[in-house]
Structure formats: C-alpha cells, structure tokens
Structure 1
Amino acid sequence: MDPDRPKARALADLLREQIRGGQLAHGVLLPAEDRMAAEHDLGVGTVRRAVAVLRGEGLLVVQPPYGTRVRHPQRRRVIVPRGSSVRVVMPSPEERRTYGVPEGVAVILLTLPSGEVQVLPADEVDLTFA
C-alpha cells in the first residue's frame, strides 16, 4: 500500500481492485475484520472504514452476524413503455430498508402511463425504451 495515502482509502482501493479483477469473486465472504487488520498491519477501525467505503459504493454487503460478502447484483432487462417517465434517486436509509437495496445503490423510479410507480435497484436493471 502507498504510504502517502490514508490507510483506509488504500485498503479500500486494494479490495476494489481485487473485486473488479475477479480475485474476490461475487458472493465471497471476506475475512473477519481482525484478521484483515492483521494481514495488512492495520487497526480494526481502519478496516471498518475501508469496508464502509465499499459498502457505500455497493460493492460489499455486511450481514451481521454472518460477515461481509462481495455483492453480486443480478442484472435484468426492463422494458420502459411509451409514455413512462424515469427518475433516478439515492434513497434515504429508511427507503433503502423498504426497497431492500444496499447502501450506495441508487433506485430508478419508473412511472408507467397508468400512474403506477415501480422502484428498481439501479445496479440490477438495464432499461430498454419501447
């Protein structure tokens, strides 16, 4: 890790690269915080800050008491009918719980011509306009 960078940021960058490069596969359980701290010669608080950054980016999911996993969003195609409107927003913590989306993931509010609103996790859908 680069000694000139904040340690939590450097660890977050390293883990992000491992996730994007496939060394940390989707669904993989990360080592416990104290083990990661020992492996990287860091404090547990530093590891927690790095994990928080990646949670905020939607790359990790923390599932107490089971641990922290690499998140794997399932992509699906959604057809947007003519006359619909689309808006993308960052949900509040309460809305995240209601919609079941992790921290750092935006939601798509798809308003159909009938007025019905569908809430879609932005990292799981590809929109196709009719």
Structure 2
Amino acid sequence: MIHKRFDQIGKSDIESLIANRDPQGRTIEYKQSLPAGTDAAKKEFLADVSSFANAVGGDIVFGVQALRDGKGQPTGVPREALGLVGVNADAEIRRMEQMVQNGIAPRSVGIHTKAIEGFPDGHVLLMRIPQS
C-alpha cells in the first residue's frame, strides 16, 4: 500500500514504486491492464479486491508492467509504469466500481479509484481497498 492519504497520491508516488522496485505483496498489486469483460477476468479482479478487503486493505495499480523471469513469468516487481492505452479513465473507474458493488457480498465500502496522469501511454489507475 502506498503510505499516503489516497487524495495525495500522484505520479511521483507511482514512479517511486518503480524506482524502489517495491514488489507486490499483501498490500499492493500491479496490473499491466484493466480487467477484461470476460467472466474469468471479472472473477480474478473480484478475488483480488476481496483478498485485500479481507486482510489489511491494499492498492491495485493498473498500467504498470512487471519484470519477468527467465521463463517469461511476471515476478511481481514493477518494471515500468507506462499507463493504459486508449482508456477512458472515468468510464473504466465506474465499470470497475460497479463490478465490485455488484460482485462482492457483503458489499465492500470505502473503495476509491482515481486516474493519475502523465505516463507515456495514458493514465495509471489506482484503486484503494480498505480493510472491511
């Protein structure tokens, strides 16, 4: 989890995660792309959100590529934040928040998502999930 108030997180904080090679863990996860519209992708996304909510909370950062090992598998260590190509940030934020509201019972309250500008390919989206 980025140790800042959600409303104060900006581009420099995302860049710091990359520079420090802060790995995925109990409170942060990196995703190169947004959840697709398939049932399997929605299920995986909702499992990630539920996992954070049922533990200590956390951040999911969309638009960040992970380093890969010798077999091409992601390592969980962020490589670079390029952003999301061709994404309408407001529409995607609404879509993901609706997935959470409609797909998790009991409802998770207090989830916040925002777009962070200034990356080469578009916005990075940050979703903060509080402990429930």
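Once distance in nm of label points 7 Å out along Cα→Cβ at positions 92 and 116 is calculated for all of 1, 2, which comes out largest? Mind showing how you got there, number by number?
Working: 1: 2.7; 2: 1.4.
Once distance in nm of label points 7 Å out along Cα→Cβ at positions 92 and 116 is worked out for each structure, 1 has the highest.
Comparing volume of the Cα convex hull per residue in Å³ across 1, 2, which is largest? List each step's numbers first, then the result.
Values: 1: 127; 2: 109.
For this comparison of volume of the Cα convex hull per residue in Å³, the top structure is 1.
Relative contact order in percent (Cα under 8 Å, 6 or more apart) computed as 21: which structure among 1, 2?
On the way: 1: 21; 2: 29.
The structure behind it is 1.
Going by distance in nm of label points 7 Å out along Cα→Cβ at positions 12 and 36, which of structures 1, 2 comes out largest? Intermediate values should be presented prior to the final figure.
On the way: 1: 1.2; 2: 3.8.
Once distance in nm of label points 7 Å out along Cα→Cβ at positions 12 and 36 is worked out for each structure, 2 has the highest.
Each value in this text was obtained by applying a stated rule to the coordinates, not by laboratory testing. Keep in mind it's a predicted model, so treat the numbers as computed, not measured. Cβ atoms are built from the backbone, for glycine too; each structure is taken alone.
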